[in-house]
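Nothing in this text is a laboratory measurement; each read-out follows from the coordinates by a stated rule. The model shown is predicted, which means the values in this text are computed figures rather than measured ones. Cβ atoms are built from the backbone, for glycine too; each structure is taken alone.
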Structure I
């Protein structure tokens, strides 16, 4: 509920300062409601009673991402101040380097926190790709859609849901893609378009490596299915 109220506060602040239309309000509120529902489900599933200090940082990032999504939605129906949008995004990206450190130093790292952090990364990349696609081309949406296509494929292929080993490179790639997207939003042109191509290649490599590992270990899923009565 705190996260949802914070989302409303961010939207109200945007409306009072730079203006926010109906599309922005609708998308922003939807982001807050989805975050609340996802966190409630995660807490219930994992049995965790409360969020830790690092999770509070991630909630802040998710709230800012909801504000970015609201501005991007408005950008398709009316002009929005790019400086405000980029500024909020930069803060969210900077905080991405904070929550992990807080979790490690406070000894509160958890599977739920790691998953929450990853989903916020994926959502922010999706939102930014929708924004940048207006100037760079719709192919940029592949950057934002890749994570969700991977999850959707897991519904049909159980081995794609195998737990992956921890790999710091995933975080590096996600941060790099976010930085490239926000740079492309602020400074569109041939150079940033080339950087977007490189970012897409990095994502393909990162996801491809995970898919190959899961394919190589798919027999784990098959043995589990056979053992189930």
Structure II
């Protein structure tokens, strides 16, 4: 059984809160969808939500969450009273579905929204909103797998203009180990901290920038 950031008992609440947050930000505060998506990617509130902090996934409403996210990233808006409609909009559905996928896959909002934007998720409403959530999960898993088919190590190495041999020499890490990481035959997420440190130092990035998102394809969707 997968170990996720927070207990399943909070999932419905989290979906409802993020659904209302997305709807309120876009429909009531008139924030562009991808501007709110970018705010979700970087805000502390969104990270706390993803970790299952009860204050965020159960202790506030969606309007409050939207304001906190926007305030943190200094996006200005003309405030209005809390509005949470009974009829669920495509914007609400997008937040609702995104919250579920983030919990299910245990991947940060940043990693998800780098691959599929909030506006694109809203557009999926017309295809997926009447289907079981598992179909949405399968589609996002496919998009994530396609986007991350090239390892992060390979992408960083290419950006730095280094060959595998040059990186091995610069980082003092065996060439074969780098090859196995890039081919997906060895899990870089399970390597030693010292190896990650050496590679990240040679590639001028943080250690976590080299870790791969873990997509859960082999279990039944709740």
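Data for the structure
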| item | result |
| --- | --- |
| Among I, II, which structure scores highest (criterion: relative contact order in percent (Cα under 8 Å, 6 or more apart)) | II |
| At a computed 27.0 (mean count of other Cβ atoms within 10 Å over residues 61-68), which of I, II | I |
| Structure (I, II) behind the derived value -0.97 of log10 I(q)/I(0) by the Debye sum over Cα atoms at q = 0.18 Å⁻¹, for residues 85-172 alone | I |
| With Cα extents along the principal axes in Å derived as 59, 44, 34, matching label from I, II | I |
| Value -28000, calculated as helix-only ellipticity at 222 nm (-39500 (n - 2.57) for each DSSP H run of 4 or more, over all residues; to 500), assigned to which of I, II | I |
| Which of I, II leads on distance in nm of label points 7 Å out along Cα→Cβ at positions 21 and 125, largest value | I |
| Top of I, II by mean count of other Cβ atoms within 10 Å over residues 13-20, largest first | II |
| Top of I, II by mean count of other Cβ atoms within 10 Å over residues 165-172, largest first | II |
